[in-house]
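S.K.: Dropping the structures in below, format is structure tokens.
A short reminder: the numbers here are calculations on the coordinates, not readings from a lab. Since the structure is predicted, the reported quantities are computational estimates derived from the model, not experimental observations. Cβ atoms are built from the backbone, for glycine too; each structure is taken alone.
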Structure 1
Amino acid sequence: MKKTITEQSREIDICFEADVVVVGGGPGGVGSALSAARAGAKTVLVERYGHLGGMATGGLVAIIPNLSTIRGKQLIGGICQEIIDRLDSRGAAHYPKKEDWGSDDEKLVRYYTDANLAFFYVRDDLTSGRKRVLYTALTDPEILKAELNFMMEEAGVKLYLHSWGTRPIMDGNTIKGVYIENKSGRQAILAKVVIDCTGDGDLCQPAGADCDPDMLPGMRIAAFAFPFWVGNVDTKKLENFRATEADQYNGLMDDLKKQGGAAFYLKDLVRHHDGVVWFYPFHDSLRQADIDEINKVELEGRRKMLLTYEYYRKLIPGFENSYITLTSPQLGIQGGQRVIGEYVLGEKDIVSDEVFDDTIAVFPNNDTGENSAKHPSVCIPYRALVPRGVNGLLVACRAYSSDYQHNEYFNLIPHCIAFGQAAGSAAALSVKAGIMPGEIDCRLLQKHLLSQGVILPESV
């Protein structure tokens, strides 16, 4: 039986009153805060780290994938495209030319395959038997951190960095704000709408919403990543060794795997990132919100990193003068519990062409084999962002209402930005109308999203 202690009652200072408070500054939080503020809502964003971007920056997941179908049709735009454009203007993004989206040019396919980036850029076209190139972008996470700050300043978003959104402030089943903790102590932010962008739906259960924790071992979402980057690699020497001494290279990689190291790297293609390669070793886990598991992976991750780096530097040509340039301050958490919303997206929706009346995003369906060929896109209803049984709360992160089969494919960075753009826009519209977020007219929301460059089906 657990021991407990009673916390003393105390008065909490209200440090801010807003129309919309967004908790979590990752991709979903960025989309939520920007869209809410741009729509005229007084918006505050709470983030536990000193930077925005979440997995896209602190998690070193510098990849914005799956923006088009394998035929080259772009489906994710809006704030996601705006971020890529702003980074591109600073020389901090890489992506195929627009005319190459969907291309089956063998030279282009080989370019991404040789960089070990085929998982993000290349898909098999089952109808032609050829490989095609997706619209995917690589980014510079340090430039992205700064650019996101500029975007928030321009939109007038109030930032609380280095602050944890700890618990919801409830009045019955209606959320009224959040408690935060930072160096200034425990404080309260009041709001008319709260958007949970914590990734794990941290506010949902304390607010009274039910959540689904189910995952299966071996799934992508059932794993941590501990990313690190290695710089000053002679990539020409490395690639020549891989090409001319393939058997030796593969033998060394097999040996490294047996020792517990990370035997796979990705080549950074962003301008001015010459000689940089990325490692993303995974650590299986079904308890990614458990603090003991988090601590365990932090320790194991650094051990595996050092083993891997020293092995490469000693035995792999091209790594002789390399060094570790970055380790992620945030563990790469792939999945976790999902809120149970007004609509629960499931495996059935991956093999459906249904356009919901409340569709707020369309995602390319590139990763489900024959199902992708038959159903190249999937629609997301607004109801999947609205938790059941709680008023004033929206969810715009990987904890969106879905089962683990759906979440496995559609909880990545561009998906979460899209969730956020829809949730932030809906929050602002509900505040303006004086109603709860679940009561808004989704036709007005869709019209608002279209005006922001979001790509929706023609039928909505």
Structure 2
Amino acid sequence: MPNFKIISPNNNRSYAERAYASNADIEPALIKSAAAQGEWRNTPIEARKKICLKAVSALLARQSSIAEELSWQMGRPLRYTPGEIKGFAERARHMARIAEEKLADIEIETSTENTRLIRRTPHGIVLSIVPWNYPYLTAVNVIIPALMAGNSVIMKPSSQTALTAERLFDAFDTAGLPAGLFQHLFLDHASTAKLIQHNAINYVSFTGSTQGGHEIEAAAVGRFIDIGLELGGKDPAYVRYDADLEQAVENLIDGAFFNSGQSCCGIERIYVHKDLYPSFCDSFIELTREFRLGDPLHPDTTLGPMVNAAAATRVRDQISEAIKQGATATIDEKLFPASKAGTAYLAPQVLLNVDHSMAVMRDESFGPVVGIMSVDSDEQAIELMNDSPYGLTASIWTTDQQSALNIGNQLETGTCFMNRCDYLDPALAWSGVKNSGKGSSLSELAYERLTQPKSFHFRHSQTP
């Protein structure tokens, strides 16, 4: 199989080179995985937990070098990349902590006549297909609970952040995880589809684009296996008339532009009540101009490049199209000298005078741009927020919790926030509706996805 290069968006040069796995690599990996899982499923949960937590500690011990390596691979400023490793640890520890309780037998009856119970049994081999934008945070959502549930895991990383799989392998190896339980394979799209069709794969988790989700489902047709899909988003925010303006502006700027807007749950469209609209827009635009776009390894940089020049060009085109349709660009690109056409570096942009006839308010942008619209009422905000093929998260900014709950109940979304956004709580289910995916990860519900219920009904012998 040919090699592939990780082209760093920082300087458009090769950062590392690896070889794609061949058929000769894949088949032995599956055999090894199945054999290891056969023993692991009988390992006590407390022993599984001990190893998983050791792996977390091993990863944290290399946090600085891993953070810099990640910045080189996908362009996030170095001041922020260590946070992803901390987030990995938070989620992993939570999922490991609740495993024993959530995987315990469900006892229906224990009597002189019958014993009836439901046991959660592992699927077998879990294939985890991980994206580049948050490679550690998305990986942990499946890998740790899958292992805790008694499965083995094969990770297929993005070729953009392929080295993350090697770091996870090193961490599990350091922790003493039995050989074969966690492996990684570098695969192209065709080989990935072929692997999904293999009878040895028992569950597939995919985080990525909606188009990618369609391809995963097509590859699994006829397999009768479960699939978890976390796909695209066009996440809205509603700033109600009673919102704390300063809090809303500060947090929504972070939600829109962190990671250069390359987040499935990033804020891409904002609806502001007409009473706050002028003040909100003025403050939002003023703070956006304070970003520092540049070399991600420089300590002053707060906005790094997009993942590649093609991604930046796609967002530029979306912005240009909106302007031609009447949108107003409020950020002068000259304020950001590093922003240049044909490169991965793109200035943040705030668009006013937008509407839903524009692609920038309908289609996923996945870049540093946000559109802001004025609304007259809660009802209008709800209608506009639901006017989307996506439904991952939505946020409501208000001081009235009951109103937030009433609005949230009417929103077509997997997660509803009040006065925060762009955050995953490991104790809550992470899921999407419509084109944002299906299934759920994190929380106790993740263990339902990563196991198969098995019922036991024993009738006791009756002594005459």
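S.K.: Of the structures labelled 1, 2, which one yields -9500 when helix-only ellipticity at 222 nm (-39500 (n - 2.57) for each DSSP H run of 4 or more, over all residues; to 500) is computed from its coordinates?
M.R.: 1
S.K.: Once distance in nm of label points 7 Å out along Cα→Cβ at positions 163 and 419 is calculated for every structure in 1, 2, which label goes with the largest value?
M.R.: 2
S.K.: Just checking, which of 1, 2 has the largest value of relative contact order in percent (Cα under 8 Å, 6 or more apart)?
M.R.: Across 1, 2, relative contact order in percent (Cα under 8 Å, 6 or more apart) peaks for 1.
S.K.: Which structure, out of 1, 2, was Rg/Rh (Cα atoms, Kirkwood Rh) calculated from, if the result is 1.00?
M.R.: This value belongs to structure 2.
S.K.: Now a separate question. For the read-out FRET efficiency 1/(1 + (r/R0)^6) of positions 371 and 395 (r between Cβ atoms, R0 = 30 Å, to 0.05), a value of 1.00 was computed from one structure; give its label from 1, 2.
M.R.: Going label by label, the one that fits is 2.
S.K.: Given that mean count of other Cβ atoms within 10 Å over residues 251-258, derived from a single structure, equals 22.4, which label among 1, 2 identifies that structure?
M.R.: The read-out was computed on structure 2.
S.K.: Right, next: Comparing structures 1, 2 by mean count of other Cβ atoms within 10 Å over residues 115-122, which one has the largest value?
M.R.: 1
S.K.: Could you tell me which structure in 1, 2 was used to calculate mean count of other Cβ atoms within 10 Å over residues 43-50 as 14.4?
M.R.: Among 1, 2, the structure yielding 14.4 for mean count of other Cβ atoms within 10 Å over residues 43-50 is 2.
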